[in-house]
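Where a number appears in this text, it was derived from the coordinates with a stated rule and is not lab data. Bear in mind that the values here come from a model prediction, so they are computed numbers and not experimental data. Cβ atoms are built from the backbone, for glycine too; each structure is taken alone.
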Structure 1
Amino acid sequence: MPTIELARVNGDYGFKARDENGHLVKMDSSPESGGQNYGVRPMQMLLMGLGGCSAIDVIMILKKQRQDVRDYKMIIKGDREVGKEPSLWKNITIEFHLYGNVDEDKAKKAVELSLNKYCSVAATLTGSGTTITTETFIHE
């Protein structure tokens, strides 16, 4: 069973989280909320998790299709609900940038499969009402 250990290490809201394999992540609240910019905000970590989850799926799918992905980048932006507590992600837009000899239709299908079938983070976010939109760009 995955286990996370979280400990306060910097000011009031600076934390380090460690998984069972020893990987570390630093988190903090925003300076407006008393944080010291020690680490990533927890809600931004959800966007990072979405990116990582989908990136692994997309590259895995395209490798099986013998596509030559030489490099890969994503840009993820999100809008949260305003004036609500908790303030959930309302809209997320993702740009998928694939570099190499990649068929555009296969890339778009891989993105669709990731976000609608395989990526657990995407399913968690859409299950809470988040709308995720995408754009896919192929660069030689």
Structure 2
Amino acid sequence: MKIAIPEKKKKVYEMEMPIRWGDLDAMGHLNNTSYFRYFETARIDWLYTLGQVPGPAKEGIVIVNAFCNFYKQIEYPGTVRLKMYASDPARTTFETWVTMERSDDAGVIYAAGGATTMWVDFPRQKAIELPDWLRELVTA
């Protein structure tokens, strides 16, 4: 099943990161599971830029589902550019979307994925309403 990234979304973050040798599969391509780790890195780096360092004694995000559409194989060596978007804030959740392209092949999407992201009070292990500042930030 291919899930489409919506046209109505808001770009919230962009970063580059090196393709790591240890993330390759036996065929010399970026392993499918690694794409999710790269998407996770973009989400966590974004939170750090917002001053929202994840920790078990705070509030923060958890992922309640995730997907990835693979369009082109990524091979080592190189660098990938991850562009992160957000949309559709609800009471406790919002959607995050990430596109991945090679830095040396700008504009060509190699993979795209997303996740439903929930705001949680970690000590209570309970979903809570999105803070107003976050709701405003992720509204497309």
At a computed 14.1, 42 (Rg and Dmax of the Cα atoms in Å, for residues 15-78 alone), which of 1, 2:
2
Re helix-only ellipticity at 222 nm (-39500 (n - 2.57) for each DSSP H run of 4 or more, over all residues; to 500): value -9500 computed from one entry in 1, 2; matching entry is structure 1
Assuming 18 is relative contact order in percent (Cα under 8 Å, 6 or more apart) as calculated from a single structure, say which of 1, 2 it is.
1
Value 1.2 of distance in nm of label points 7 Å out along Cα→Cβ at positions 23 and 103 was derived from the coordinates of, among 1, 2, structure 2
Which structure, out of 1, 2, was Rg and Dmax of the Cα atoms in Å calculated from, if the result is 17.1, 49?
1
Kindly point out which one of 1, 2 the value 14.3, 42 was derived from, the read-out being Rg and Dmax of the Cα atoms in Å, for residues 39-110 alone.
2
Value 2.7, calculated as distance in nm of label points 7 Å out along Cα→Cβ at positions 47 and 63, assigned to which of 1, 2:
1
Given 22.2 as the derived value for mean count of other Cβ atoms within 10 Å over residues 95-102, which of the supplied structures 1, 2 does it correspond to?
2
